[in-house]
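Student: Below are structures written as structure tokens.
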Structure I
Amino acid sequence: MSKEDAFSAFDAALATTPTSDPWLHAEDEVPRYGPDYDLLGRLLTYPIRSGSVSESGRFAKGIDAWLAHELRRAGFLVDEVWPRATRPRVLPRDLVLFVDKLPKGLSEQVRPHLERITTVAPSDARVLGRAYYKQIDVCIARWDRGPELLLSTKAQVSSFGKNLPNRFEEAYGDAANLRGRYPLAATGFFFLQRDTILTTEREAWERTKDMMSKLRDTDGRGGYTATGLALAHWDDALPAEERVVTVNVDDVPPALRPDQFLDAMIHQVLDVTPVVHHPRVRELRERRDLAVPEPQGTTDDTEETGTLR
């Protein structure tokens, strides 16, 4: 296994950022999610400073790493959210628990071999939809539950109007493909654009907002559970090593902002599973204690082991 992967540049920032309670509401209030936009800016600053601004490369991986971190903040267990914060990025939680329960000497022997088997611990999560396999950028899944959250992300930093139709067609097709096989799963599409679109291609910005609204399943015809939109800003006039990315959501309509997106995705996961599943997520979102541990045999109680490194 190589020493680094596309997410390695973000490991230090994630390791030093606590998975703090993301909810801003009090008991009996309407849930309000508070995304860590500062962390997203820091993650995206790495590829900007290194010149890796490819819309399908490390810049996009920074978005994936951030959204996975947000789901862990919400209370989902560390090994059921992919990409994981450490390598291997995709590894079934059941395997993590199995290796952790082996005698210490045997566990230490098995661990490095497991990480090298790409069919068991792949670098990307691929899920079979109704018509074709789809690489999922952020996922929550377990063997006993199947896919529960399937999230696609896209970034666009230039040529907005030219490439927007392709993004729309791809996203709409992927939604139908995934919802066709997993109608109960939370399916989402998150789009991040550079904020130069506000001044250089205002028509493309209007089309973006319209597209993101129309991709939602508002009529039961197979769109996404939720869509989210954000803008990123940095100054190309500065030397590369001084550039800093900041996240702009003020210019994004409230119905498309990341806070509502994350809340809607989390709500869907909880809404279609029994109360004994994801108890920590429910406790945080509902602001109350639940006297229901997860079923024995499917987890190591409710502790986040996640020790495979």
Structure II
Amino acid sequence: MIEAHQLTKRYGEKTAVDGLDFTVRPGTVTGFLGPNGAGKSTTMRMIVGLDAPTSGSVRVNGRRYAEHAAPLQEVGALLEARSIHPGRSAFNHLMAQAHTHGIPRRRVEEVIELTGLQSVARKRAGAFSLGMGQRLGIASALLGDPATVMLDEPVNGLDPEGVLWIRNLLTSLAAEGRTVFVSSHLMSEVALVADHLIIVGRGRLLADTTVQDLVREAGGDAVKVASADPVRLRSALAGPGVEITGRAGSEELLVTGRTAREIGLTAAEHGIAVFELTPRTVSLEEAFMELTRDAVEYHGTTTANAAADAGTENPRSAA
């Protein structure tokens, strides 16, 4: 379990993390999301003692990271896959870590097999591809068979087979009762593996929720319905927890709080012809973008927008 209480980090006048309160519980995959510059990496560094909080605290399994006698057995972390000696083989890199914690050689061999590094285990890590470097970083994180696993962008550089492997690995670790805390910018992957979400923006907590609840709050349970008599249908569907919107004179309504089945049955009961009944699908990415819209620190522009800002009519003429 990871517990943060009013966790704050300042660098001079810059507040990177601003009073975060959250708990990452065992037995579940928790996604850690936020725009670039939101404070995710700084938060993860404070969890494992690489950065000291300006104020507040963060504990892993009831203690600060530095207080654990054998930290690799408590929390395994991947924060920077390339933080390895380039002249050392993958096997020797893992053995050096194992020796510092009294971890037997057989465990090194186990994580090499688990992460698919058998064929390159004796090769210098400096020659590894980004994907192989990620696998070695994950092997390091799992070396101590930790109760808590924390991975920062673990699918970077992985091919489709590697992405599927990570997905299955994360869910299996959570199924074993471990605490799994994962940051990623790939919303499609987070939607597939995460049960819970911690979302930050500009260092502050924006949401502590589930994927389902976040999507629902963004309109994920809305249904578009077109009918011959939208006024009468609106009246028939009205009730507690039901929200109905639609333009005057339009056949279309957007209904929240009723399923497509319920809408269809209600329309049939009242003899109202229905031309369209379409559940509206909101992705995790859309819900995330809506939630963090005002917390994005770095904005890009299209070529056309940049040209317009510069007062040019033709984007090409500005080149």
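Nothing in this text is a laboratory measurement; each read-out follows from the coordinates by a stated rule. Just so it is clear, the model here is predicted, and its values are computed rather than measured. Cβ atoms are built from the backbone, for glycine too; each structure is taken alone.
Student: Who wins on mean count of other Cβ atoms within 10 Å over residues 15-22 among I, II, i.e. which is largest?
Tutor: II
Student: Can you spot which of I, II the value 2.3 was calculated from, given it is distance in nm of label points 7 Å out along Cα→Cβ at positions 199 and 263?
Tutor: II
Student: Quick check on the output: 31, 24, 19 is semi-axes √(5λ) of the Cα gyration tensor in Å, derived from one of I, II. Which one produced it?
Tutor: The structure behind it is I.
Student: Next up: Using the calculated result 0.90 for FRET efficiency 1/(1 + (r/R0)^6) of positions 79 and 207 (r between Cβ atoms, R0 = 35 Å, to 0.05), pick out the matching structure from I, II.
Tutor: Source structure: II.
Student: Something else: For which of the structures I, II does the calculation of helix-only ellipticity at 222 nm (-39500 (n - 2.57) for each DSSP H run of 4 or more, over all residues; to 500) return -12000?
Tutor: I
Student: One of I, II was used to compute mean count of other Cβ atoms within 10 Å over residues 23-30, and the answer was 18.2. Which one was it?
Tutor: The value was obtained from structure II.
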